[in-house]
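Some structures to go through are shown next.
Laboratory data are not the source of any read-out in this text; all were calculated from the coordinates shown. Fair warning: this is a prediction, and the values are worked out from it, not measured in the lab. Cβ atoms are built from the backbone, for glycine too; each structure is taken alone.
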Structure I
Amino acid sequence: MIFPLEQLIEFDGNVYEITCAAARRAYQLAMMKDPEIEANDGKVVSLAARQLFTRQIEYRLES
């Protein structure tokens, strides 16, 4: 899967915030060596973004 651009365009929240969350999630997936990565042709960032946009995972800001 490529990066979910349609969902990014339709996203009405803070784009910087979701970008930071996707980067952090991509790092987590890479460190865990999640089996979903292989199913996604090794594309960690697009997998992380898809998980965020489909609300499979949630994120929050920490002060």
Structure II
Amino acid sequence: MPETTSADIGIRELRASLSDVVNETAVRGRVTYITSRGRRVAAIVPVPDAEAIEAERQPRDSSA
């Protein structure tokens, strides 16, 4: 798998280049942090990363 890179992008710039950002995420595994007024407020991450985060957040079944 390619080396994961990250980048920051402002909301205004993201509007103009969303398809490129999504492509970089899907193809290269890039994490892109979305900023508002210089502060990170969200991220676009590859699906496997998002699924792993969601799996960690799922409550564990205590009956097992």
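Given a computed value of 1.3 for distance in nm of label points 7 Å out along Cα→Cβ at positions 8 and 48, which structure among I, II does it belong to? Display every interim value, and only then the final one.
On the way: I: 1.3; II: 2.8.
Corresponding structure: I.
Quick check: 44 is what I get for relative contact order in percent (Cα under 8 Å, 6 or more apart), calculated from one of I, II. Which structure matches?
Values: I: 44; II: 30.
The correct label is I.
Output the label of whichever structure in I, II has the greatest value of mean projected area of the Cα convex hull in nm². Intermediate results must be reported in sequence, preceding the final value.
Working: I: 4.4; II: 5.8.
Across I, II, mean projected area of the Cα convex hull in nm² peaks for II.
Which one of I, II has helix-only ellipticity at 222 nm (-39500 (n - 2.57) for each DSSP H run of 4 or more, over all residues; to 500), as calculated from the coordinates, equal to -18000? Don't jump to the answer; show the numbers that get you there.
Details: I: -18000; II: -14500.
Clearly, the read-out refers to I.
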